[in-house]
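Once you scroll down, you'll see the structures, which are given as structure tokens.
Please treat every number below as a calculation from the coordinates, not as lab data. The shown structure was predicted, so the numbers you read here are calculated from the model rather than taken from an experiment.
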Structure 1
Amino acid sequence: MAKLYFNYSAMNAGKSTILLQSSYNYHERGMRTLLLKPAIDTRDCAHGNIVSRIGLTAEADLFTPETNLEKHIHKAHVANPINCVLLDEAQFLTEDQVWQLSRVADEMRLPIMCYGLRTDFKGKLFPGSAALLAIADVIKEIKTLCWCGRKATMTLRVSKTGAAVTRGAQVEIGGNDRYVSLCRQHWVAKETRPVTS
């Protein structure tokens, strides 16, 4: 039975790298994958690609909150059969889109592997992540580290000077220049790096 997977973590855990490695594994065995990413993610100069921090890249179909992913996947599958759907930045899914993905897994019997953040910089669930945590068949944490060496479970937005940002819109696209991964203790304290005396 195909399943809906949610692989989540804080920033800088290698989610996109793992996604691209999974796609490569399918291709190596003669199978085809469909890669998806939200159009809102404009960090990379190659906008239609999933790009990992270590330099791996692959072309992806872009979607918006209005995209019916069930129809999009069905159309792609009819045109050229696919064996797995891999979706990056899953936190930007709508609740309806998560249900659409669950129907693809259940009715089309295609595994759906979603990768994304669990919470925003304020410690609040993203709508897509909340829906995935509620209905995904398999939920897996991808671990990364805080500057102190403990497991980082939170993401904090930072200013250009590295100071904690505690206000603002839930979504502000950025990478290492705008976000750091922290353990809960340092996230609460807003300590983005070791305190020097």
Structure 2
Amino acid sequence: MTSDRFMRIHDEELLARGERVLGPEFRAMHQRVMEVTALTSRLNVLPFEDEDGKAALFEQILGRPLPAGVTIYPPFFTDHGLRLDLAERVFVNQGCTFLDYAGIRLGRGVMVGPKATFITMGHPVDPDERRAWLTGAPIDVAENVWIGAGATILPGVSIGRDAVVAAGAVVADDVPEASLVTGPKGTVRRRW
């Protein structure tokens, strides 16, 4: 069964159950998610020392080679890949997730701790609208930022140069430069 035929049947089944379908843009996004999921699955089982294999898969996932000095330790997860912009000397530790459909930019020298999550898309809060469309906004992380282990960065957030996001913080608001963000709500605790 072709992917287009599968999506038509899938859409008809959803409509038969009273669910809304997001249309052709969603189907294209879904197709890319399926492709990238297959690529990251292959990436995440390569031997750690297989630098050439990892480089080839990252190029397919991102649509371009990794910039100079970028280090990413698998496992690595993304839903789109083509909208993940990594500057030179970015370091991404193990188990990180980048849901980049609306775009994620990591500036030069950004360090990302293990199991950090960047989410650019979501659903409306209103229950009647959740299946009608997706919402989203890009994430922008300036130069020399450190994102701690297990931090979650939500849609539309900008993080200023030299800032630190503590481990486990949930960041829903912009972070000023040269500041420390802590806690489950990700509030700014101090600036320097």
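Here Cα extents along the principal axes in Å was derived from just one of the structures 1, 2, and that gives 62, 31, 27; the source is 1.
Source structure of the calculated read-out (relative contact order in percent (Cα under 8 Å, 6 or more apart), 12) within 1, 2: 2.
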